[in-house]
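Visitor: Quick heads-up: structures coming right below.
Values in this text are rule-based calculations from the coordinates and carry no lab data. No experiment lies behind these values; they were computed from the predicted model shown. Cβ atoms are built from the backbone, for glycine too; each structure is taken alone.
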Structure P
Amino acid sequence: MEILTKDEVMLRKEEIIARIKNGAVFIYPTDTIYGIGCSAQNGRSVQKIRRIKQRPDSPFSIWAPSKGWINKHCSLTSKAKGWIEKLPGHYTLIMSLKDKNAVVTEVNPGAKTIGIRMPDHWFHVIVEKAAIPIVTTSANVSGQPFMTSLEDLQEEVKFQVDFIIYEGPKQGRPSKIIKIEEEKMVER
């Protein structure tokens with residue numbers, strides 16, 4: 001397991017993107033807390049995250065590579081368009097997924113909706129260049145405290161990822177979940 005800084009990621013951008021596309025499971029910073037993710041188009045990698053988090057069937061959100069990707073793969077109502085304009089930001093937008101092949105079924109088994117994130121963070125450059133959705137969920141075992149620094153990353157998570165992108169302690173909280181059609185914020 002390798003720990004990378006922002007500068008190392010930017011210098012090795014093409015390699016990091018190739019690793020993500022080839023199924024790497026990794027920890028990365030966002031505008032809120034640290035997340036654990038993989039390509040949302042790789043079922044084996046998504047299943048590995050489910051095992052790491054001990055979360056067998058709850059839905060995962062994705063980090064969308066662009067607003068264009070959201071427009072192409074999600075159903076857009078006037079309410080949804082208004083929320084998409086607020087991106088990037090610290091929201092998870094619960095939207096209807098019109099293209100069921102945009103992500104593997106392991107991301108959100110049996111559901112017709114998906115959580116969409118587009119954090120306001122430098123790592124978005126990597127996700128955008130990769131041009132694929134990335135699973136985004138907190139870097140922790142379900143029910144345990146979420147990761148805000150390397151010191152509080154649980155051992156059972158740390159040693160099961162391929163690499164960690166670390167930028168120091170975070171003071172944030174998880175993103176705000178917005179059920180768009182209900183225009184309802186979900187409390188965590």
Structure Q
Amino acid sequence: MQTELKRKAIHFWGGVCIPLGYYFYPADRLDEARYLIWSVAVVAVCIDVLRLHVARVRHYFLRAFGTLLRPHEQTQLTAASYLLMACALSVSIFPHRIAVTALMFLVVGDTAAALVGTSLGRIRFGDKSLEGSLACFSVCLGVTGLFMNFSLLFCLIAATIATLSEALPGMDDNFQIPLISGVALWTLSNI
């Protein structure tokens with residue numbers, strides 16, 4: 001649990017800077033913000049790929065971050081790489097408010113799901129829990145209401161889709177939450 005708390009603290013504080021920074025960035029300079037986000041993502045993914053293939057890079061990386069890695073991240077990209085790739089894609093694909101909302105689903109919804117699921121989760125399905133999913137849903141419902149300013153039905157549908165994308169097996173949820181949620185928000189906002 002201690003390692004998960006450290007991971008989620010980094011995930012939350014590191015992740016929240018991107019959507020909130022993007023939200024408050026001057027509207028006439030959003031291309032500059034996208035360039036900055038892409039730059040950070042490319043550098044981080046390159047370091048991660050080097051870690052997987054170059055022993056010296058792996059040695060230094062493991063010394064700095066080894067205790068935070070999950071077992072599968074020893075031989076695959078880290079969750080941070082997926083998070084940064086999803087951030088870069090989201091700000092490039094989706095309208096401003098939708099990108100911010102989808103990224104906040106990832107940062108606060110996924111964090112709530114992991115912390116509640118790890119500490120209180122009793123009803124399991126796969127590697128997730130009902131309790132964690134309910135925490136994710138609650139947080140995403142609040143995020144949708146805060147950033148999207150739509151009807152309660154819209155907020156309920158958006159939070160449900162975000163929660164399902166967090167719980168679905170498949171790709172890393174750091175990648176699929178904002179992209180699936182962003183498509184859903186974009187579609188819902190155009191109905």
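Visitor: Please compute distance in nm of label points 7 Å out along Cα→Cβ at positions 3 and 27 for structures P, Q and give me the label with the greatest value.
Guide: Q
Visitor: Could you tell me which structure in P, Q was used to calculate helix-only ellipticity at 222 nm (-39500 (n - 2.57) for each DSSP H run of 4 or more, over all residues; to 500) as -25000?
Guide: The correct label is Q.
Visitor: Of structures P, Q, which gives 29.1 when mean count of other Cβ atoms within 10 Å over residues 99-106 is computed from the coordinates?
Guide: Corresponding structure: Q.
Visitor: Follow-up. Given a computed value of 27, 17, 13 for semi-axes √(5λ) of the Cα gyration tensor in Å, for residues 75-170 alone, which structure among P, Q does it belong to?
Guide: Clearly, the read-out refers to P.
Visitor: Next question, about the same structure. With relative contact order in percent (Cα under 8 Å, 6 or more apart) derived from the coordinates and found to be 23, which of P, Q does the value describe?
Guide: This value belongs to structure Q.
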